[in-house]
Every structure is written in structure tokens, then in C-alpha cells.
1. Looking just at Rg/Rh (Cα atoms, Kirkwood Rh), for residues 38-157 alone, which of the labels 1, 2 belongs to the structure with the highest value?
2. Between 1, 2, which one scores greatest on FRET efficiency 1/(1 + (r/R0)^6) of positions 118 and 182 (r between Cβ atoms, R0 = 25 Å, to 0.05)?
3. Cα Rg over 2.2 N^0.38 Å was computed and gave 1.24; which structure, 1, 2, did it come from?
4. If you work out mean count of other Cβ atoms within 10 Å over residues 54-61 for 1, 2, which one comes out largest?
5. Which one of 1, 2 has helix-only ellipticity at 222 nm (-39500 (n - 2.57) for each DSSP H run of 4 or more, over all residues; to 500), as calculated from the coordinates, equal to -13000?
6. For which of 1, 2 does Cα extents along the principal axes in Å, for residues 126-229 alone, calculated from the coordinates, equal 54, 41, 18?
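Nothing in this text is a laboratory measurement; each read-out follows from the coordinates by a stated rule. All figures in this text were calculated on a predicted structure; none of them were measured in a lab. Cβ atoms are built from the backbone, for glycine too; each structure is taken alone.
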Structure 1
Amino acid sequence: MEKISNDICNIIIDNSYKHFDEELNEQNIYDSILIISDGNVYKSQGHDFVKNLKSKIIYEYIVSPGEDSKSLEVYEDIIKYCVRINLSRKSVIIALGGGVVGDLAGYVASTYMRGIDVIQVPTSLLAQVDSSIGGKTGINIGNFKNIIGTFYQPKFTYINVDVLKTLPEDEFRSGMSEVIKYSIIYDYNFLDYLINNSKDILNRGSEKLYYIVKKCASIKAEVVGKDEKEGGLRKILNFGHTFGHGVEKLCKISHGDAVSIGMNMAFKLSLKENLIDEKYYNNFLKVCKAYDLPLEFENADENEVLEIMKSDKKNSFSKINLVLPVDLGKVKVINTICEDRILEIIKECKYA
């Protein structure tokens, strides 16, 4: 077990849930626990997790898997349930699941009784390396992803790396896009590591899984520690997301696959703008091929993708803020690219 912490983040990385209860009791004495999870995760992880909780009043709220659960309707239902079970300010909400559960449960905790404690227990690769760290919460309205949300730091994030061995193949592969993201935005040497160790990582060897989760969690904690509320540096974490959100919603694909396609669009644009050379782009393509990640999309209109990009909450002064690679392991937020140029790139990444 290892800990990564700073003034903002408190992360525990382990290979089981057996130390969770002692970490919980170190933080506070809670009168009750509400576990929010989804049906798939709770079926595979619920029993193993709950058996490590001793002498607590435990409630459970299970949502349907998928982005549709990040809605106002589900949020209201959970709040009503919290009232019904008399959840108090001395209670804690535990988010047991992937990014959807983490975002939803975090938002519930941040708003119920003006805020009660929340603990993130991420079970997907994407959530372990990214979404469970940093305190972003959110729910969606229509095509507007996370348009309602808060910055609300969990008491701690508890990562059981061995859970990754239970993930379906496509979910694990998809999550690798967020892992790759960190090599592009912060640590180019990590890109070489991911290419050279792709076979062992895809085979989910314990040592390799632990390394990549710790590496990404450390980078995320460092970035968030320097910029908690996305005033500057933290914006680099959105690499691939502005392009990807439209594709994700319209094509109904996983977040990870959408980010992979979005990163490809960003690379193509940087190449056209002469911000990077072709060798760097080819290395990106190489790592995506190693993990069988998609680079193009289908079943969506490119103009609709652009419209969703224009409505991104991270934009400012009516300009699309794009995070683009500008050097090895470095990116920059750029908002001077015209819409026609962006649309051209979107079209290039659509299956013919």
C-alpha cells in the first residue's frame, strides 16, 4: 500500500480492500454510510468491498450502468433516498464504480445538506488514473456533458489496482486512452514505456498495472495540487476531451474511445499547424495501435460534433479552447484556430 498526498489530493493505492476500513476510521467517525454504485460494478465488487466495512450502518443505492445515470432525474431520486434514510452531516457517501458513478456520487455529496463527505473507490482503469482524482463532479443535460457540477474534493481516493483484472477487455482497453494522455501532456518517457510494455500491460500483470496507475495518479495529483479549479495548468488534462465529447455523445461510444479519437484530431491539427513533426504523430499512432484504440468515428455528422464542441463549458469569449501537442510530452491551450479548420480536421477523422 502506498499513499500520494498534497494539500488537495489524498490517494491510497493498494492491491485489495482490506485496508479501507482503517483508512476510513482515520478520517472520521461516521454515523452511517451510503454506497452509490452501478449494477455491474456492485455485482462484481460489492460483496468484496462491503465485507471489509466493520460495525457500520450501511445503505446502498444502485444505478443503471452508463452515462444516462448522470441525469437530474437520477440525482433527485438519490437525494430523496438520502432524506428517507436520514443521512446526516455525519454520514459519508462512497462512490464505488467508474467515472459515471464517481461524478454522480460526488455531486450528490457536494450538494446534500450543503455538502457531506465523499470517498472515491474507483473500479475502472479510467476512473483510477483520472476521474476519481481532483474533485470534479457533474451531471449531464442532453448533449451538454457535466454542464452541472462542482469542484468537491473527496476525503480520499482508495484505489484497489487488482480490480482492473476483472474488467471486460474492451473497458480496460478503452481506459488506456487516459493513460496514454498523461504521456502526451506531462511525461514523454512514459509513452516509450507504454509502447515497450504493451504486451504485459494488456495481459494485466500486477506489477505493470500498479506502475501505470501510480504514475498517472501521481501526475494528476501534482497537476491538481498546483491548480485545483482549472484556472491554468489543470486545463492540460482536457487533452482529447473537447474533440472527444461530441463524438462520445453522438456516436454513443465509451469515454475512453472518444478521448482516443479526440487525441488523434488534436494531433492532426497540431501537425497541420506545424506545432509538431510527423515523427511525434507517428509515435502517437504507434501506441494507439498497440492498444487497439480507435482513431476515427462513424454514425455522426461532423457539423453536429463541431456544435457540441462550441458549447463546451471550458470555452471562453466565444472561442473553442483546444489542448494541442506542441512538443514531446508538452501541450498548450490554444483558442485561435478558426472553426473551418477545426471542421476540416473532424471530417478527416470520420470513416469514409
Structure 2
Amino acid sequence: MLLNAIKKLKSQNFAQTYLLLGTENFLLKEMKTAIVEHVIEEHEHDFNLSTYDLEETPIEVAIEDAETLPFIGERRVVIVTNPFFLTGEKSKSKVEHNTDRFLAYIQQPAPYTIFVILAPYAKLDERKKIVKTLKNQSEIFEAQTLEEKDLLQWMSHRAKQYSVTLSPNAGEELLKIAGVHLAVLAQEIDKMAMYIGPGGGEITLEIVQKLAAKTMEHNIFELFEKIVHRKIDQALEVFYELLRNNEEPIKILALMTAQFRLIYQVKNLSEQGYSQQKMAGTLKVHPYRVKLAAGQARYFKDKELMSLMDGLAEADYSMKSGKIDKVLAVELLLLKIANVK
């Protein structure tokens, strides 16, 4: 977890080698930044901080740098990115790496250098000796998709960096509005913290509702909340608001179709006894989206969902073939949903 890793860095408890692994790029960037900030002073960056892209530069060049004494200060930080030779994937890079040299360095790293391997991959090739050794000799930080409780904790920590707090209901509302993308959430929290100003204020539900930028995904979520409760007049209001924001009816219909499909899949897997976490892995969507879909699935029977998905497919064909006005097609579909009891 990022917060625990940063706590260790603050205590000056450094590892000689860090392996930053995972597909959540925002967390990888935050961890890399935290290492640099806690290991060397800002005025040392020009002398004691180096970054090498291993799709362009041989690993031995980075190792030579790591074995060079710091120019000023006590430590150097050497960062290597895109170590494709640690995976089973094929790369277009024509750079050849001396992995034996890398293996030797990992086993006996320079005591004055913090060596950071930034691997933006879901996994490494565990069959390779270099990978086994690296995992044994390094401190590993895995940047994987955060679950809801971890997201809320991360958001709260982000707010505290600005000396403000985030109320629990405000955090949950922000997830609904902004979604689960960390870069977007960070931007929203930063904005609200600056709006409050330093001094122990709180980001409240009202502040989130007032300031959070509503995404297309949130508007579709709101549309669905009205649909599942059969508040079709309010659903139409959301639809017309989307049109005023220059959203295409075909795009709106496509997002509606995707959400109905997700609801049907979640409902089906739930009846088979799948947990929400297992559903998220099977469907390859964020667990928070599964949670929301599971809540909406309770308002539909299987036959109703199948009928509605048939209606969505028919509307899509009619719109794209020019048989019906696009706006009218969505209006008729919403009215059809109103009659589903």
C-alpha cells in the first residue's frame, strides 16, 4: 500500500533497490516521486538523479551511473523504466541488455545509490533467474487497482497533504461523480482543498456537489439511477441535459447498452454465487462499478433485462440506418423502460 511505503520513506528506512510493479500508472508515479523527495534534496537533482528508458538505453549504462559516487550529498537515485526483458512480452526495442551485469549489481548494489526499477506491467516472467533474484533482493511496491476502501483511504490521505479533511460521505459522493481514475480524483481533491484553504477545514458533501466536475460517466450513472427507480421524467431531463452538452445520442445509447449489459452480467454471476471481487476480475471492470451495478440489478428480472437489451439493439440499428430520429429513438426507449414493472 502506498501510504505504508511512504511512511517507511519518511523514517529514512531506505532499501537499496526498489521494484515498482503494476498497471496503475498514477500510483507508480507517486511512489517514484516519494522516493526521490525523501532520498535526495531538490538542489541535488541535477547531479544525483538520473532516469533511463531501457527501450532506448542498455541497462549497463544505468549501472555504471549507479556505481559512480555522488557528486554532492550522500546518495544518488538512479531510475530505470520499461525493463521489458523482465517480462515474457516481445518488444520492438532493438536495444540489447547485459542482464548478467544487472544480476551482479542486484546482488551487490552500490551502498550510496537507491536503484529504482519502474516496471509498468501486470506481472513479470517468474521463470527468469533475473526476476527471481530481483524480487528476493528488492523492496517491491505493487501498483494495482485500488478497491473502494483503499480508494477512500488514499483520497483522505491526499486531502491531509493540504491540511484539510475529507468527510466519508463526501468521499463516496466524489467517487460517484468523478469515477475511480486516480488522476481525476487527485485533481478534484486538490481543487477543493485550495478552495477551502489551509487551516483544518473539511471537504464536505456540499462542497463536492458544488465543485466536482461531472463526467459523462457520472451523467450516465445519474440517468440509470432515474431509470432503475422508473423516474422516467427525471431520466428524460438528464438525457436532455446531455444533449445540451453536445453529447451524441448514439454515444449515450452505447453507454446505456454497456451499463445494461454489465447489470445483466453482474446479476447472472451473483446468482451463481460469485463475490463482487471475483465478478470484477471475471468482467475486467473496477470493483466499485460492480458494486453500483449490483445495486441496480435488484430492480430488474432477467427477462426484463433481456427484453431491454433487445430494445437497445433495435434502437441502435434504427438510429444508424436512419430509420428513426436519434433523439426520438432514445425517448421511446426510456418510455419502454417506464412500462417495465
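1. 2
2. With respect to FRET efficiency 1/(1 + (r/R0)^6) of positions 118 and 182 (r between Cβ atoms, R0 = 25 Å, to 0.05), the highest-scoring structure among 1, 2 is 2.
3. 2
4. Numbers: 1: 13.1; 2: 16.9.
Largest one: structure 2.
5. Values: 1: -13000; 2: -18000.
Going label by label, the one that fits is 1.
6. It must be structure 2, since only it matches.
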